[in-house]
Structure formats: C-alpha cells, structure tokens
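Just so it is clear, none of the values below were taken in a lab; they were calculated from the coordinates. Values in this document were obtained by computation on a predicted structure and should not be read as measured data. Cβ atoms are built from the backbone, for glycine too; each structure is taken alone.
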Structure I
Amino acid sequence: MNLDHCAVVVRERSIGELYDLALALLRRQGLQVALLTAVLGLPCMALDIWLLHGHEGLPAFYAAWLLLAVQAPLVTAPVTAYQGVALFDRTARKRDAFRVVAGRAGPLALVALLRGVLALGGPLILLHPPYLVEVLLLERQPVNAAWTRANALAASGRGIGIAQTLVALSVMVGGTVAVWWGLEAIVGILAHGEVGEAMAAWWRQPLADPLPLMVVAWPLIAFLGVVRFLAYLDLRTRAEGWDVELDLLRAARRMMPESA
C-alpha cells in the first residue's frame, strides 16, 4: 500500500461533492468500472430477462425489486474491491479486485441473501447496514463482526446517511425512468419521425413491463456503487478521523529511514 499515492483526497465532503467526485472517478476509471460490472451484471441481466419475460403489473415489479436487491451487492462487489485497491495503488488491476471478491464469496452470498429477505418487506431493507459490503471487502471482517461494524458506522452518521439514501433513491428511480423514456423517444423519432405510441402508452402506464427499467438500472447501480464507496470513506473520515490517521502513518513512514 503506497500511502503517498491516493486516488482521491481523503476529507469530509458534502453529498453533492461525493457525486461530483464519483463522476470524476468514472472519467478516469470508466472502462474498468464498466468491465467489472459487466462480468456479473450481464449474467444477472440475462437471468432477469428469462425470469420476468412475459410478466407484467405489480407482481412483476415486486419480483424485479427482489432480484435487484439480491443481485446489486454481488454485481457491484468487484467495483468496490477495485476502488479499494486503486485508492493506494495506481497499478491496480481488475484481477486484483476479482481475487478479493473470490476470497469473500461466501460472506457476499450471505449478504445478498439477507438483503433479499429484508426486501420481501419493502422498507425493511433499510435495516440492512448501508456499508456492509465495503466492510466485508475492505476491512476483511467476518460476517457477524462486519454487520456490527457497519451498523456502528451508520449510527455515527445517521442524519447524513438518511439524506444520502434519499438522494440515491431519487437518482435511481428518476434516472432510470428518464433514461428509458429518453431512449424510447430517440428511437421513435429516428425510426418513425415521432414519439412512438408504444412508448407513450408505457409512459401512461409505467407498470406495464419492468424489464426495460431493470436493463437501464444497472449502469446507475454501478455508478451508485462508486458513490457508496466514496460515502464510506467520507463516513470513516467524519467518525474516526481517517484522514488524520493516514497523515500520521505517512509521517511515521517518512521518519523510519532517518531513525534507522
């Protein structure tokens, strides 16, 4: 770990600054994030299409919600692991991230199952610690200890955590609907010179088919995975003074050769 190289400046940030920094990271690491997401995201997307094809209405959307709740921590785990390695290593490779994820495959599968169980109750998913995946992958703790640790982190920043959750939900829901509607409008205009009737009907009855929304949702899930990683760093800085700890470690390493 090279403490003198840090991909981002570790300091307290507002919610807007976290999203701005996530976009800046994607400009530098967009290809890596896309590939890391696609490795598990494409099979999950294919599974979702197979399971939900031909199903409509609220039951289908409920099933889609459960699938996303289970799959999201697994699909974004390689991105989180890569960000953790790349934070202090500019030569980080994608296989390093997959090595970390493979070593924690069991705990990650259990976390996904727990999220699915909580998602059965809708709002009960809020009981799931928001940074559990980060603690599992980056701090390498067992599931029980990671659950306790993630809950403690969330409790130390409860107010800002609620605000971040609301913003993330707004980005997820609003962004997914807006992107899908925009893509449909562009296709309709290019193909027929006008907005298609099928798209207009979907806009009037958006519960007709959940599959288009699920397909569009995955890039936003990957982006929010980067935001969540940065929010984890921000919370550790606020709650534990991690920026000060890193400064002290850097100073200690610089002094070691002189004292030898």
Structure II
Amino acid sequence: MIRLVLADVDGCLTAGEGRPIDLDVLAAVAEVNRSSLVDESVPAVSLCTGRPAPYVEVLVQEIAGYRPSLFENGAGMLTMQPYGFRAHPRLDDTVVRGFRATMDELDEALVRTGRATWQPGKTWTTTLYPADGDVHALWLAVRDRLDERFYVDEGVECINLMPAGIDKGTGVEWLAADIGLGLDEIAGVGDADSDLVFLERVGLAACPANATAGVRARAGWIAPRPFGAGLLDVIDRIVTTNRRANAA
C-alpha cells in the first residue's frame, strides 16, 4: 500500500518556473487529499521540492495538504498540524554560519558582478540563476569556490548550493521517520536528475512524461501526460493498485 505521494513541484505539480500554474490540477490534488482522510486506498499528497518555504506553504494550502512537505531540497520541513517550519537535524549552528559566509562570498563574486541572480526566500540552501543562461558555466564557477562542507547541484535552469549531507533523499528519510511511515509506503514523483536521490529511496518511483532520460530510466512507471496532469495519472494508478491490494 502506498500511503503518501511526495511530488516535486516544478515539472511535476506545475509546469515550472515562470509558467502559469494549472489551478485545475491543484484543485484535483486537493480533492485527493480530502479523499485520503476517509478512504485508505487513496494516498495523501505532499511536496518534496527545492522551492523556499513561503512558496511551498501556499501550494500546500492550495492542495489541502496535511502531511509534512519538504522544502529547500530536504533542508526544511513544513508541518501543518502542528503548524511550523523545522530545519534538518544535520543543520547545526556551525554549518549554518559557514553556509551564510559562503553565500556572502558568492554574492560578492557572482551576483554583484552581474553573472547570476539569487532566488529569494531561502534560509538553509540557495539557488542561483545564470544571467547569460549558461547553467553549466555557473555550476563550475561556484563549485571551484566551495570546500568539503558544501556541494552544488546543476539543474536545468539553475544551480542549487547545499550543505554536505543534505538533499531530497536524506529529507525523505527524515520525513518518513517523523510520521512513522516506511519508505516502501511512499511514492516519489520527480522529473529532474536532482530528484533521483529521493526516487531511489522510496517504494515507488514515478514521473510525468516530461521527465529527463535519467529519471525515466529509474521510474517504475512513466505517466502518459506531462506536468500536473502526469502527477494525477500517477495518483490514479496508485489508487487502483491500492484497491486491488485491499481486495486481495
């Protein structure tokens, strides 16, 4: 039985940065969450994303989420009952101070010189967008300025700077333990190679039709439709499978 679906936001729940949000998809996911409260074959839906906490909170409210969601690539967890934001246990004061000092250095070298811009709103990680669109060159520039305390992940449109030992995979392990679910009771839905670290840990890995080749190769099921419609396809398949398991 899959009891929780953890979905990435950009490319899974939505079509991605700078694109319109399909409100019909959000409404459909909200109905799934409401149904999960009264039908055990319907999984709850939460988010596992690199987006900052305020943005994630709005989306969780829109989808009627009640299970915890992960933001900043697993560095933080949003809980609705009780309401609050928590940092990953590995983020102690020493790590946080070092991270903020590194951000100041990158701001001086890359942002103030016009080579990159920040994604605002993050606390324990950060995202940089290249001013010229060359993500790989920006990734190289940041990587060469880091020590072993931090790493940089190259995405499709941006790069993510993370403390070592923190990613969506360690975040999912933290979330599962926090709510008392086994990882085999969780499905992950992702579209980018950066999602592989959590897709490899959960009981079912799935993706929308727009996923990268790496994610498609890892996924146990590939939805026929892209983006939010694909997420709904995944949820429908899980509900059908859960009901067959209940009937067996």
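Remarks
- Test item: mean projected area of the Cα convex hull in nm² calculated as 15.8, pick one of I, II: I
- helix-only ellipticity at 222 nm (-39500 (n - 2.57) for each DSSP H run of 4 or more, over all residues; to 500) from the coordinates reads -27000; which among I, II: I
- Of the structures I, II, the one that 27.2 was derived from, the read-out being mean count of other Cβ atoms within 10 Å over residues 69-76: II
- Comparing relative contact order in percent (Cα under 8 Å, 6 or more apart) across structures I, II, the highest value is found for I.
- Computed 3.7 for distance in nm of label points 7 Å out along Cα→Cβ at positions 133 and 221 - originating structure among I, II: II
- Answer label among I, II for the case where log10 I(q)/I(0) by the Debye sum over Cα atoms at q = 0.14, 0.19 Å⁻¹, for residues 53-108 alone, calculated from the coordinates, equals -0.51, -0.69: I
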